[in-house]
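Take a look at the structures below.
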Structure I
Amino acid sequence: MGFDPLLLRKVVVAGSGLIYWAGVFVNARRVRKQIGRSPNMTPQTAKERVLWVGWLLVIAVWIGQPFFIGGENVAMGKDAWAFVRLCPRMMHAAVMSAGIVFVAAGYAGTLWCYAIMGSAWRIGVNEQEKNALVTVGPFARVRHPIYALQVLMLAGSALLLPTVCSGVLLAFHLICVWLKAADEEAYLLTVHGEKYREHIARTGRLFPKL
């Protein structure tokens, strides 16, 4: 049996989704032990509940799409569902390599962010909580590097499995994280005031300021 690059692409995409979200829950358990309570795992507002539905959809499609893509001849042919039909022009070794690099770099960066945040890491917003402001490491240039790295990983997944579904998922996730980041910033402004305004002036929301 020869090397199957499509199988490798599917394994990397589904595996990265499983590893990433398993890592989120492992980190949540770690922080819970450190602070003695949940790191805001339950959404507090209607907006957060809607965004949680969005997260669950992203997780399901991220992990599940590879299982709906058949063999290479089917996946790029007329018999494939249009939504998960691979784009032949993107099915090159260089594109696959770039996708793997994006996915690996995104997760490595996420682990770095977890280490930098320590016990200050949270899933959701609790307006009664006065959480610490982290402005070092990747947070010195980007206010929400974890969300940016999620986008990078999904961009890598889209390079590995270049389908309409991958593109829609990437765009949908970008909208979700933009809204979530804006919600968190409104909370942090109430907690840290002028200090956070200065941080906003120095940094980009998801991408570094030029």
Structure II
Amino acid sequence: MRHKIVSEDHKQVLGLQLPTDPRWVNLAEISLEDILTDHAYCEQKAATSCISLIQSYPEYIDMVREVAPVVTEEWGHFRLVLAELDKRGLQLGRQRKDEYVNALLKFENKSGNRNERLIEKLLICALIEARSCERFRLLSLYINDNDLKDFYYKFMVSEAGHYRMFIDLAKQYGDSEEKVMARWKEYLDYEVEIMNSLEVRGDRMH
């Protein structure tokens, strides 16, 4: 099972159009404190994003039921990263601006009706989870620390499930699957522009 998941192509499984620059893992392991700090805040923000979805769209009962356990899971991930920092004698640093997510949010269409705005948010969440999954996969394969290989394999599997959940919810609530997937393709194409515009940095998870 593990071999199958980690060997699948990023585009085939996640839809991502552009793989991460191969230098990223080497840069990330130069300062584990920085990458673990950024990872910790990514998990924290993922939990708060799910809470925001529930607070903003409580009438979407299926979504609330699907997303509620993810809040607990993501906060648990935050605590796991904190424990990993402690185990290594490292400190949680200050939160940094997430240029990737901020760029992605600029593409969000906020002019639609309530349901259309929900679809936008679900697709953004799906894309963040997909890119996180791809990055965790690279760490699980190529980082030199064997303990971190196993650590990030577990995160990779979890993020893959979250990505799938958000895509499925968008299809469920969208006017049509065809329309949702057309918009998803637009997000994927736009993400290529983001990836090409950002500096390759080892102190950022995205």
Structure III
Amino acid sequence: MNDPQAAQRLCAPAAERNAAPILEVLRGALPAQGTVLEIASGTGQHAVHFASALPGLTWQPSDADARARASIAAWRAHTGLANLLEPLDLDVCREPWPIEAVDAIVCINMIHIAPWEAARALMKGAGVRIAEGGALVLYGPYRRGGAHTAPSNEAFDADLRARDPSWGVRDMEDVEALAQAQGFACEARVAMPANNFCLVFRKR
């Protein structure tokens, strides 16, 4: 049967690989019910995986890139998940965000492929939209104490900075300081496959 939206459904191998490990962290961090905003949803593979596995949650994907939003919408149409919403056009650096209040925010692999100002804007936006007890979950590579955690991350960092000097693998301590300034406490630093981490913040 011909699928007219198949070409719009982008597929990233990394998203397929890390979806299950991230989901295990989310199961412990997110509420049983409520609305979760996913920022920089990319292809939409994670949104589909998480919405399917967490049916009590309403999953709100978003991305600043029109091609990514088209892919998310195509995945949504393909799966027919009732708790997966249409993607929002959301750039963390552009106020106002098109959503006012959420129970949690998830952001995967964004802050190293964006200027540091995006990390600041993410934390600021999360701080005013998540109520006390809500979670902010970040996933990606980090330096610790100013040092890379693996040679592969060092090479990745060099590649990112060659592409755009404002990009790069961030220091975990700097990210935590941004979150703390917006009223979040770091609840967990979970080591993940491929030398990544999940950082779980809780609004105080």
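Every number here is computed from the coordinates shown, using simple stated rules; none is lab data. Quick caveat: nothing in here was measured; it's all calculated off a predicted structure. Cβ atoms are built from the backbone, for glycine too; each structure is taken alone.
At a glance:
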quantity: Which entry (I, II, III) yields the derived value 18.1 for mean count of other Cβ atoms within 10 Å over residues 102-109; calculated: I
quantity: Given 33 for relative contact order in percent (Cα under 8 Å, 6 or more apart), calculated: source structure among I, II, III; calculated: II
quantity: Which of I, II, III yields -25000 [helix-only ellipticity at 222 nm (-39500 (n - 2.57) for each DSSP H run of 4 or more, over all residues; to 500), calculated]; calculated: II
